[in-house]
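Nothing in this text is a laboratory measurement; each read-out follows from the coordinates by a stated rule. All figures in this text were calculated on a predicted structure; none of them were measured in a lab. Cβ atoms are built from the backbone, for glycine too; each structure is taken alone.
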Structure I
Amino acid sequence: MNKTILADFSLLIVAFIWGITFVLVQDAIQFLEPFSFNGIRFAIAALFLIVWLWLFERNQIAMCNKKILISGIFLGFWLFLGYAFQTIGLLFTTSSKAGFITGLSVVLVPLFAFLIWKILLSTNAIIGVLIATFGLFLLTMGDISAINIGDIFVFMCAIAFALHILLTGKFSGQFPTLLLTIIQISTVAILSIICSYLFEDWQQAIQIKVLFTEEVLTALIITSLFATAFAFFAQTNFQKYTSATRVALIFAMEPVFAAVAGYFWAGERLSNLAFLGCFLIFFGMLLAEVPSELTTLLRKRIKNFNR
């Protein structure tokens, strides 16, 4: 199988996992505050990957140096900021607005790629980004209200996630995947634990009755192993074979999968516009995958046929 196709498919699985675990996380943070939850989640994921590194990829340990440490910490810093700003923003804005604004990373990734590295997009990618962004609007904007402080925080989250995607593409081909993943996940865990201690009732995180609540325990196990350890390992490993813009478009499918999960598991109902939004996101993603040369050829054939 073509490496780019395999990479895109693998990243789509990551978006699927993030989407279907959204309901689990929502339930869990009713019992355990967000920074505490993320601190434990990322710490478990880091520990799991460290054990895997020691048992099966021990040769990578010798490759640990100052350069990979700085790169991994830098990646982890932006990833942490994304989660932190999103968490703070949700205190002041609605989840639907937060979902749309976070999804604007679809637009920010190609914009930053052009501003920082002068990378130009194909026509198909530009149209795909615009279609997917409009689809995000239809899917997530249940209400339209004035911009508030929460929206600004969530927009900063979108900037952080966009930069994380771009930097992952830059560093993923330079260092061993597993080692780089462990460093960035450990960074998120440490920063989340520090914020939990400063801003939350961190003692909840060491209470057995809270940790062993069915909602918390289930969410921690599934999100730490699949939505964190596997997901960020897959992103770090496969993003070297595809473009940052395509990654952003693929990750725009996360709210689609979340909506589908909410429909089947939480009894949530989608409006007709929301269904249309799901379709447009999917269509935008597919359109960006089609080479510009192919669409140009199709347009020429259609033009000749009409003659």
Structure II
Amino acid sequence: MIESGVQMDYRSEILRLKEERDACIVAHFYQDGEIQDIADKVGDSFDLSRYCASTDKKTIVFCGVHFMAESAKILSPEKTVLLPAIDAGCPMADMANVEDLRKLKAKYPEAAVVCYVNTTAAIKAECDICCTSSIAEKVVRSLPNKQILFLPDRNLGQYIAKKVPEKEFIFWAGFCPTHNALTTMHVKEAREAHPDALLAVHPEAPPEVVDLADFVGSTKQIIDYCTQTNAKEFIIGTEEGILHQLHKLNPGKNFYMLRYRFICPNMKKTTMELLYESLRDMKHEIILDEETIRKASLSLERMLQVK
């Protein structure tokens, strides 16, 4: 972008505006590298949820997708939460709707309703407790209920169900289009191309792919695994934005994507220009009504209390 005939130095301007606005910038691991590098905190959904709840900054600029910014607002209703790319949605989150959820709750009145953090504020307001991929098993085990109504990601739900066989699961039919596109053929081809590499996969992948992995975990857990393991080669089964941190932390290791162009298009909508404009104009602010915040905060706060 050119302003007054001069190339804009977005990084310097963003840092300047951040101080003026008493703001912090948070970014998910799936964001572009330059966004991650300018953020005050980079993490997975659970890490970012905890950080947003604890920061003393008046403004949170969330470089991620809409449900993540909503979660930040729910946990910190007194703060201004901005989403630079207002059209950055989540197809999985959009697969769950309140009307159908209420029908399922009526059908299974004894079930605890567990929603993945990849849900809208309206859905969180209808659920007993929220979870992220990193603590989903702990969340389910923390509940006294025998039945678990899990939504919206059936793949994550099925992965947790295998780990907690004593519970009865009712699954929503949702999925992440990016991760759900993985197949056993991708695994076969990747292992043939890189026979010495370990395969690390996100549990949003289909069960048949997860079953073939050497490690299954959230984005942060995958980063920790690859960093702490002595192996030198890894095949990565999650969105390629994770490579930025993997390369920074492991300069002597090689990483290969399980699938070519393994990209979440919504996560890639945030740009330095949009981040700059968001701070300059204080847009786009996340607004939620008090009742939704009150109800949804219960499920998120319960998640944060799980040890």
Name the one structure among I, II that mean count of other Cβ atoms within 10 Å over residues 62-69 of 26.5 was derived from. II
Distance in nm of label points 7 Å out along Cα→Cβ at positions 214 and 238: greatest across I, II for structure I
For structures I, II, which has the highest computed value of Cα Rg over 2.2 N^0.38 Å, for residues 94-261 alone? I
Which of I, II yields 15.6 for mean count of other Cβ atoms within 10 Å over residues 110-117, as computed? I
For the read-out Rg and Dmax of the Cα atoms in Å, for residues 22-133 alone, a value of 14.9, 47 was computed from one structure; give its label from I, II. II
Origin of the derived value 0.05 (FRET efficiency 1/(1 + (r/R0)^6) of positions 78 and 254 (r between Cβ atoms, R0 = 30 Å, to 0.05); candidates I, II): II
Comparing I, II, where is distance in nm of label points 7 Å out along Cα→Cβ at positions 70 and 230 highest? II
Source structure (of I, II) for helix-only ellipticity at 222 nm (-39500 (n - 2.57) for each DSSP H run of 4 or more, over all residues; to 500), computed value -24500: I
Which of I, II leads on mean projected area of the Cα convex hull in nm², largest value: I
If relative contact order in percent (Cα under 8 Å, 6 or more apart) is calculated for I, II, the one returning 40 is structure I
